[in-house]
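J.: The structures considered in this document are given below.
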Structure 1
Amino acid sequence: MLRISFDAMNGHTITLRLDGQLIGRWVRLLQRFCAIQMKKQVPVTLDLQNVSFADREGIALLRRLSEAGRVQIVNALPFIAEQIRSATHAVKRGRKKRTCQ
């Protein structure tokens, strides 16, 4: 289960505090919410301080959101932060391999 709370919300930015596990249907819910805010051109900050686990889909979503540039991820546990970094590096290496062949 994942609880999503609005920590701060004004016309310019939204900060969401996530509590629990970023898995399954909660990944899709977060993705839809962030997509709506990105369409509105509202920067989003995701506070992951209380996220204890993210599955493969959750990590992939966090990586895509952070690469999009309109979502900032803060306070992630070291294990989750490293998974996001590793997923980003793996994708970049995969892109390089495809373009070289």
Structure 2
Amino acid sequence: MKVERATDEKALILAKLLASMVCGVVDHPKLVSVSVERTSHKVVLILETAPKDAGMVIGGRGRTISAMRDVLFAAARSRGVMVDIDYVNDESCRQQL
């Protein structure tokens, strides 16, 4: 698991939370990476995993990632931060979840 150091402590906490949740469901936790992009009004967490782990991260009908988003959004809201998750499961594909 790799979490990019963020200058914002709140963003770093959210990135670590996302990484720990994802590491719990994938087969290759050492390939999980979360980096942080900060815009003027929100934090964007960029999640990268091994391509073979995409199905486990998304889950059946998107339920796994939806549950992770709910937890992450609640944690962000309690810290007064807006957050989005972008998921990259290979070099050419980045999608917002």
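J.: Among the shown structures 1, 2, from which was the value 0.95 of FRET efficiency 1/(1 + (r/R0)^6) of positions 61 and 77 (r between Cβ atoms, R0 = 25 Å, to 0.05) calculated? Mind dumping the intermediate values first?
T.: Numbers: 1: 0.95; 2: 0.55.
Structure 1 accounts for this read-out.
J.: Moving on to the next point. Given a computed value of -17000 for helix-only ellipticity at 222 nm (-39500 (n - 2.57) for each DSSP H run of 4 or more, over all residues; to 500), which structure among 1, 2 does it belong to?
T.: 1
J.: Another question, if that's okay. Assuming -0.52, -0.75, -1.24, -1.45 is log10 I(q)/I(0) by the Debye sum over Cα atoms at q = 0.15, 0.18, 0.23, 0.25 Å⁻¹ as calculated from a single structure, say which of 1, 2 it is.
T.: 2
Readers should treat all values here as calculations from the given coordinates under stated rules, not as data from a laboratory. The structure displayed is predicted, hence computed values, not measured ones. Cβ atoms are built from the backbone, for glycine too; each structure is taken alone.
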